[in-house]
Each structure stands twice: as C-alpha cells, then as structure tokens.
Structure 1
C-alpha cells in the first residue's frame, strides 16, 4: 500500500492555481487528505498535482479531515471524538471554499462517511449554486444503497455521478442512478517496466491489512508456493488493523521469507514492484484497485482473486490470472503456473503494460475536462 508524499495543503480550501480572471474552469476537489493513507486520498493528490498550472482548469482543494486546532490536538487519536470536533470546521471550510467555484468534485466512500463528508458538500455546493460531481470510489456501493436510503436520495440530487470502473456503472444502474466511468490514474514516473525472464518466486502484495483485502489468504497461498519453491520470498507492503493477526499466522505456519516492509512512500513504492516478479492479491471486495494498475505499469505479472469487480480490470490469461475468492490454493496454483510457464508470464506482463496506458494522465485528462465542461 503506497503512501504518496502530499502536495495537498491542509485546512481551508487552499488554492493551488491562482491568478487573474480567465476562461479556466474553477474546480474544487473535496476529498480526504494524505494524513490518513487510502485510495481516495492518493487519487485526489494525483489529480491535484496533475491539474496544477493547467491552462484549462484552476484547481483548489478542501480536506474532509481538517486538522484540529492546537488546543484540541489531543483528540486526534480518538476516532469518534475527532470526527465530531472536525465536522463544524469542515462545514466552515466548505462554505468559504465553494464561494467562487464552478464545479465541486466530491470524492465519496460509503455508509456513515458518505453522510459526514460528501452529503454536506453536496448541500453547501447547492446553496452556493455550484455544479456538483460525486466521484464514488467504494466497492460497497450496492450494500450502501440497499441499507442507507439517504445514499440514493443524496446521489439523486447531484449533477453528475462519476465512478472509476464499469463495474460501479452497472451497480448504480440497478438503483436507477446514471453514472459515467472515468478511470483512476497512475503516476508512471513511480514505476519502471521490466521484463522478467524467467520469473523468480519473489511475490509482492501492496494491500493494507484490512478485512477486505484478505492478506491472510495471500500468506496461505504463499505457504503453498513455498512447498514448491523453498527459496520463495513474499513482501507485504502496507499496514493496518489486522497486521498483528497476519504476523501470528506467519509464525503459526513457520514461514520464512515473509518481509513486513511497512507503508511505502510515493517515492519508494516503485522499488517494491521492481524487485518482485509476481504481484499477488486476495481481496474479496474491491472496486478499481490502484495496486493492480501499478503492477501493470511495472511489468509485475498479476495473480488475483476475482471479486465481482475484478474481471472489469483483469482479463484472465491476457492481463493476469484470476482465481475464486478466499481460495488460497487456487491463488497459489496460478502463481506456480506463472513460474512454470515463463512465456505466459511474459505475455501477461506485456499485455498488462499496454492496458496500463489507459490509466495515464494523458489518457484520462481529456475525460475529466470533458466531464467538467459538460456540467458548466
């Protein structure tokens, strides 16, 4: 799991592109900051950096997680309390930051976070007569919309729903909510494509230690690989609430060659893909995982479980190898297959690298520009 170094200013709607009045559209991104590592914050940071000094877009930013004042800094480590204390600060930043904006580009997850961050942003943007765009990123969309009636109500009020995958377009269609797909972007400067010939049993997983990503299944799959290739290595890049459980599992299985690297910065993440020869993922719920696109960019062949979203991103035997969710032995069998069939691994890496071109800024910039202009 990568942790980009942030260029996002914290606090109130910090302007990133200033200057005289022009024909540039004024777009404000409302999203989590990089104070807490996650897919939304990383993607928002990439967009902010790419839009800086753009001739068509004047970009600004409002963090949904503004820092508390110094007198209240002690509450930063108490999740529920810090949320309560931040909310009025966030609302004030929204009211001020959306004053002179054409489009509010609002990042969104699901459940209660949807009500705490995107919903107020939509309401205030409407009060400010600003066009609203919800950029929904959660793979839990179906469950969210089934359980929270407020979700569909708020989404029906926005001017545009944009999602990063065809999978979520199909999910929103089930609820009569039209959505358009604009893919996530990857910073190719972080990665070096390298053809592996032949593949070595050096695996890497860059997913966080959370329930969704089933790193325990990755470890169990690695144990199977280890039986065939005793010299095998596994790099676990990330952290999370289940790290202790994963470490205990590694100890219980008496596994050697498992490297807990911690979170990698934006400048460092590329080296972990580069030094490994197979990317392994075992998520049971996902959407458009940047980690897999990063592996595409680095030439690290992908073996992954296949939650509902995955076939929208990975084509079996063309850009990766798919296996059933929660099946560690099947996941291991695909990794071993790559090791035994070097031509297949080379073909998958080349095809995946070509697929990754769809996620470059050059490919995606025009899609966002067209989306913004279509609103205004």
Structure 2
C-alpha cells in the first residue's frame, strides 16, 4: 500500500530585509491582537515587488494576498476578515468557512468521524453532520502557531499532543510560507512519535477579480478522474473518469458553465465540492490547476506533489458572513483549490495511504503561482 510520502516573532515588531545575495523579499512581523485567553497573535508581511502576502500565527491563516492585474494595479485576491476577532468568531461558529487557514490534522472529511489504525478504532470530533471535517472544531485552523522569520518568509510550528482531537501521537508540524517573484510557496513537514494519520492543506478562498463571483473564471484541472461522493460528501471509493461529465476541466472551462447541471454529483455537492485525482505522479511537484480571470487578467497556477486537489466553488457562502470592509460574501464569491490526499483515506484501503509512522518525515510542497496576461 502506498504509505504517505516520507516528507515536517517575537512579541515586538521587527524587520528582516535580506541582502541582495540572500533574497529580495522583505519580511516584517508585528502584533495582531490577542486571543480570548490572552495569547498574543502576530502577523507576518511578505513583500516582493508588487506582490504582498500577510500570514498570521493564529491558524496559519493567509489574511491577504495582493497581486497585480494586467494593468499593474495590485488587489487582494483572497477572502477573509480585517481583524483577528473576525477569524476567531468564524472558526468557532458551527458553519466555519476556514478562510485562509492551515488545515489538520486531517484535511477534508472522515466518515462517521472514526477510523481504524493498527487494529484500534479512533473517534474524532463530529462537526459535519455525522462526519469530521478539517480536523474538527479545534483543528489546526483554530490554534496559535509559533512563528519566526526565515529567508523570504515565515516558518510556523505547532505541537499537536497525543490524543488532541482524538488523534494518536505527538505530532510536530512545521509549515513554511515563502514569497519569491509570483510564487507563494507552502512547504509542509511533520513528524510523529506514534503511528497516526495526516492530511495537511491550506483553505484559502480565491477570487482573482477581487469582487463579484467566480463563475466566469476559467479553470483547468490536470485530472482525468475524480472521487464521486455519497449524500454526505464521503467518497464512495470509486475513481471515476471525468470524460463526458461536468467534472471535465482538462481544457479551460468557465466554472459557471456546468455548475448547475442536472447531475447527481453536482446536486450532492451543491456545485463543485469534490476531490480530483491528479494525473501527475504523486511525490513530484507538477502543475495541478490553472485559474484565469479575463476581467483582471490575473492568472493563478497551482503546483503540488500531492495526489489530489479539492475544488470547492464556494457553494455554502450565502451572504451571512461579513468579510473585509464589511463585504457580505455571497454565493460562489470565491473558490478553493486544496491540495491534499483523498478525503476519508483512512477508511479506504485502495486510496493512497495517509499513515505517518515514527522515524518518518512527511514533506510536501504546494505553490500558488501568480502572473497576468
């Protein structure tokens, strides 16, 4: 069975400007408020030319990502909030949208919030009906990571203790965000002292126009198959061909072209909320997706070494969340492309394994590459 690939600040503001030989990205850190229990939160600003990313230690969240359009005007292309309080409130609501956050221990869904490992049954929190979603209500999106400046970016570290959210093993997770040129690179690493399962990702919501919906965005997915789901969005175990279905994005296609098609899978997802099986070999960095918005000219390519990507078309946004600038986030106002192992893998022996064992090191890279045309 394919074992999961062996791959794992201060309280005052400071500035790190690398020399020309070392790097060109300017990285700063400053206070960004406090958690309800008084824990301080920092925000790191990564700036390289016209591109700027802001990442905070709470949830490892990408708070903003400003990239230029075809006219050179920079605009924020991710959804979120203006303050820490907005994120904390959203993450602690039953309908959390996970805006911009690091997701763990297990990204996506686990059926009936249970799995068996080494002959032992584990129960994890239910927060999606009978299932567990994105690590439960107190997953990696809802904790404060330890941050420090590194070359071109920030390194975040979190120790998830044995038994936290029901998962076995003391797991040390390290995530590095770096910004160079048009590339926002996310490098995930983790080690454990007991057999465990792991599926790390980032849950940023992208709108390349910076406003309106994403139905006119052109999407390409380099995937010939996807994992169909049953009524509660748990994979059936089948790897189904996208050929002659609304899930065929092998050529650039407007997201809105077939999003309301009379298709059982579309109906179950209320649009797109499925995992695509990438054609590129797992373990090698390759392009997984491309998104283009003609109105702004912004182009985003997604590269990963993971076997899958979850394309979510913002189906459950309904205008009830007031985001940046008190903007209500309406239906399908953004899309997510979450690089990952497959949903519910611990309960599907035919899927690539997400097991991580002592002595192994999980390592994975995802790149969001921005340009314009």
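The value 20.6 for Kirkwood radius over Cα pairs in Å was derived from one model only; which of 1, 2 is it?
2
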Problem set entry | Structure (1, 2) behind the derived value 20.1 of mean count of other Cβ atoms within 10 Å over residues 147-154 | 2
For this session: Match the computed value -12500 of helix-only ellipticity at 222 nm (-39500 (n - 2.57) for each DSSP H run of 4 or more, over all residues; to 500) to one of the structures 1, 2, and report its label.
Result: 1
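Coordinate-derived values only; no laboratory data. From a predicted model like this one, the values you see are computed outputs, not experimental measurements. Cβ atoms are built from the backbone, for glycine too; each structure is taken alone.
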